[in-house]
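Structures incoming, each one as structure tokens.
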Structure I
Amino acid sequence: MRNLLLLAIAILCLAIALVLAWVLGVTLFFPNGKLAGLIVERKDLIRAHIDYLMMAQFLFIFFGLFKLFSIDPPYWVVGAASYGAIMNPLGFLKRALTPKIVAAAPVEPYFPVQAGVSFTLATVGLLAAAALIFRAAWAARDASASKKSKSDFQAG
């Protein structure tokens with residue numbers, strides 16, 4: 001079930017990335033349209049699009065590797081990775097659509113806290129997932145080597 005949650009979040013991130021790609025494409029060809037008027041900072045919208053794509057890829061890869069190695073990841077790993085995958089790009093999306101309060105301010109007041117929490121959880125969740133996969137791959141390698149030694153011994 002936990003692994004399916006990871007898959008669901010991966011699909012959600014991919015769907016959001018595809019919607020953002022359409023928005024970017026439409027606003028490129030219709031720069032004076034209503035949709036383009038909603039975008040305050042196009043660069044941040046592009047960052048959100050790319051970030052959602054990357055997060056979707058990470059989650060799809062981890063889903064597949066967890067399935068391959070029969071790993072049932074802990075809830076905290078799935079939760080941290082999922083939260084980070086959704087919230088990291090959401091900060092960029094919010095920046096892309098929210099007018100600046102003070103034009104001279106380089107960063108909105110909410111952004112450092114949101115980014116710090118989501119970056120930390122994404123890092124912890126994704127690194128923990130990678131560590132679980134590495135451990136399972138190492139154990140599979142050891143099991144394979146042990147099985148090969150036994151068959152070599154029996155053949156000799």
Structure II
Amino acid sequence: MTGSRWTSLGAIFCLFSVAFGAFAAHGLDRVFVEKYAGRTREVGGQTLPLATKFLNDFKTGAEYQMYHGLGLIAVGLILDRRPSRAARIAAWMFAAGIVLFSGSLYILTLTGVTKWGAVTPFGGLAFLVGWFFLSLAAMGKAADVVRASPDLEH
């Protein structure tokens with residue numbers, strides 16, 4: 001994908017992050033209170049209502065989606081200026097991380113199916129890999145080592 005397409009996708013992820021954050025702030029709390037009434041979860045040595053825990057988790061998904069949507073915009077701008085395999089890897093990792101990390105948190109909290117929590121760390125790992133490759137892309141010539149790796153453009 002071109003840099004401008006990654007920038008556009010990043011902006012779309014940011015748009016939905018704002019929408020999901022607004023959804024969480026203006027109504028999701030009531031849905032969760034009804035859906036998870038009387039259920040609790042132990043977190044950091046404290047017992048919290050499950051509705052509170054899940055609302056915080058949903059908001060974390062929206063927050064990380066925003067951060068990485070902005071990261072994707074940065075990658076798109078770098079790709080337009082100085083294309084590199086490292087930047088393309090970073091873009092794919094940020095997109096995958098948003099889908100896996102934020103997506104799993106959204107699904108987990110909305111459905112109550114806690115098995116989705118097993119997917120979340122893979123998204124977090126994708127985010128870390130994305131930031132690593134973005135750092136290589138930002139260094140420019142130092143990222144030439146990555147260019148020698150197998151083709152990841154397609």
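Here Cα Rg over 2.2 N^0.38 Å was derived from just one of the structures I, II, and that gives 1.19; the source is II. Quick check: 29 is what I get for relative contact order in percent (Cα under 8 Å, 6 or more apart), calculated from one of I, II. Which structure matches? Going through each structure in turn, the value belongs to I.
The value 0.55 for FRET efficiency 1/(1 + (r/R0)^6) of positions 62 and 110 (r between Cβ atoms, R0 = 30 Å, to 0.05) was derived from one model only; which of I, II is it? The value was obtained from structure I. Name the one structure among I, II that FRET efficiency 1/(1 + (r/R0)^6) of positions 6 and 46 (r between Cβ atoms, R0 = 35 Å, to 0.05) of 0.85 was derived from. Value 0.85 for FRET efficiency 1/(1 + (r/R0)^6) of positions 6 and 46 (r between Cβ atoms, R0 = 35 Å, to 0.05) corresponds to I out of I, II. Identify the structure, out of I, II, from whose coordinates helix-only ellipticity at 222 nm (-39500 (n - 2.57) for each DSSP H run of 4 or more, over all residues; to 500) was calculated to give -22500. This value belongs to structure II.
When distance in nm of label points 7 Å out along Cα→Cβ at positions 70 and 134 is worked out for each of I, II, structure I gives the greatest result. When distance in nm of label points 7 Å out along Cα→Cβ at positions 38 and 54 is computed for each of I, II, which one produces 2.5? Matching structure: I.
Looking at distance in nm of label points 7 Å out along Cα→Cβ at positions 78 and 118 over structures I, II, structure II comes out largest.
All of the numbers you see were taken from the coordinates with simple rules; none came from a lab. This is a predicted model, so every value here is computed, not measured. Cβ atoms are built from the backbone, for glycine too; each structure is taken alone.
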